[in-house]
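Every read-out reported here was derived from the displayed coordinates using simple, explicitly stated rules and does not represent laboratory data. Source: prediction; values computed, not measured. Cβ atoms are built from the backbone, for glycine too; each structure is taken alone.
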Structure I
Amino acid sequence: MRAGEPIILTQNLTRRFGDLTAVDRLNLSVEAGEIFGLVGPDGAGKTTTLRLLCGLMDPSEGSARVAGRDVAREPQAVKDRIGYMAQRFGLYQDLTVQENMDFYADLFGLVGGERAELEQRLLRMTRMEPFRDRRAGQLSGGMKQKLSLMCTLLHKPEILFLDEPTNGVDPVSRRDFWTILYQLLKDGITIFMTTAYLDEAERCYRVGLMYRGKLIRCDTPEALKSGAENLETVFVQTIQAAE
């Protein structure tokens, strides 16, 4: 990365699908060590933004740099530095927690003592040690998300991209998940997440409000509220003003 460069930087990032502009001239920067929340209704362009930043699709216009790399010209270099957790549970239902972790550890080329130590630390951090021999298909929704997160973290990413990670998860599991995220921040990982829960967005360092492909406001939760009772009120008022 260039000296002083944000760890995530977009300039007029745009993605079209035919006549639909899913992401419309997005200008955004995220600093290293930050937890950034992207909030918006279904169809706002949040998931498309994440996929663009992860190098999983090419922009129609504009550019994005992640961890000092251009996502369009150097997608593999970007993927080597990030972890991406999609909305849908994508692990192997017939394998146990431990077997899923071992499979991904093999993919990432982790061996020996470093591998065993990392797997054990992740199991402790997520409180999944008692369930290491349980098949993934038999886990609760919250436990599945924890397993997905553990497998995403096995290659020690610099940046973690999470697409609505607690959607449909019970309140206790949501609380546990946030405890884990704050621990990851202490470990120096930058977190970029989308969420449909505005109360969760208030836990982020900064929040971007997205609507119809556009970033309509971006600031700290405190600055966004600025006298309003909560972010939900701010978001509704901002959308109404944008229409």
Structure II
Amino acid sequence: MLSDEHFTVDGTLIEAWASRRSYEAKPDPPQRGTGARGRKLLRDTHESKTDPEARLFKRSGAAEARPSYLGHVITENRNGLVVEACVTQSAQSAEREAALTMLRKLRRHGPATLGADKAYQEERFIAALREQKITPHVAEYAPSKNWPNWLRHEEREHAGFARSQQKRKLVEQVFGWIKASAGMRRTKLRGKRRVDWMFRLAASAYNLVRMRTLLATPA
């Protein structure tokens, strides 16, 4: 049922079991922040009394920042089954960092491709994929005329690029099931370790449901 050559990665926001009102200034914030050039971010100066590991985060500029974690999965492209999953604290770079961590755990027998959306269009991430002999099939965007294109011509024109972009939509079925059926739109657990455990369990349950459907379908 599995492909060991073609994969998709994506992440989704999981609301934490905490409220915005639970955030207070840290009694002893760090001297140097975790932002660019040591700039202090909100996560450096404030934390939730309810769940200190949850961070205020939003996926888009128009959305409201909410206490949350990020759930990440890698699916194979043949049937959309989950082959790796994890939860991280919310951050702008978390999706790319989690993807590389999961890919290092992935069992492969040779070169592969990885489909992803525009959030993964970043020079260092794409270079790291090439180092692992993974062809990046990452959706591109150009906010300005002079914006660099990180993909090489042969990667963009690869015969499987369009197919990867079509197949990556399967990952939305995973997130939809995990949030609606497994009840993880908003977790009722506190702390990254517990949320990660529940997310992995939900991803495993999704695979069982998906395989039941596949096995019941005549070849």
Structure III
Amino acid sequence: MKLRVVSHAEQDHRGELPYLWPQFMQHDQIVTTFWPRLYELYPDFQLWVLDGKELVGYACTLPVHWDGIPEQRGIDWAMTNGVAGEPTTLCAVVAGLVPAYRGRGIAPALLRRMSGLAAAHGLDCMIAPVRPTWKDRYPLTPIEKYVLWRREDGFHYDPWIRTHERVGAEVLSPAPKSMTITGTRAEWEEWTTLQFPEDGDYVIPGGLVPVRFENGHGSYVEPNVWVRHPL
């Protein structure tokens, strides 16, 4: 394994990595609108993880103007209001590895590299609206309770939040409205391969919370957890 991390400014690997998330997450209108521009506006802030010539992971960040108060809208905030004004802080939007490379110590190194971007560009810290890895196992548990769960060793119950903590991050608070995804009943049935016969709340595969249907229209509001990485 000969791993290296390169920026998008150095090499363009878009289109080579398989999609790593539930299909419905491709339909947040703010994210889908702004996402391509990350690579155009901030090429130095987008990272690719390579094993030789094979693409095995990536990370996306962007500089934001942050007043120190965690925003409820998380990712949606970072890609709208967050980019207004003089940048002060780096916001980590997402990091992903193909399954075969998880649990091998690569994620902590990637997080450190991302924090290094903040330092290299004179920003004060790195923040991240973290998508908890195991929250989909407890979709009915409020994020306000889930964020408090701890193991006996003091680290967070959730493995992805725990990975952030192990490299020095501080858990701040939930971002209860980090992403909002809406669609018709037919669209949700296509995205999830489930059926939704009537209005109400439904647990869906990969969902951190249920999707709610009203008048045949489904709305999913995903909670994340804000963390802060000091430099």
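Which structure, out of I, II, III, was distance in nm of label points 7 Å out along Cα→Cβ at positions 6 and 62 calculated from, if the result is 3.3? Label of the originating structure: II. Structures compared: I, II, III; top value of distance in nm of label points 7 Å out along Cα→Cβ at positions 134 and 182, i.e. the largest, recorded for III.
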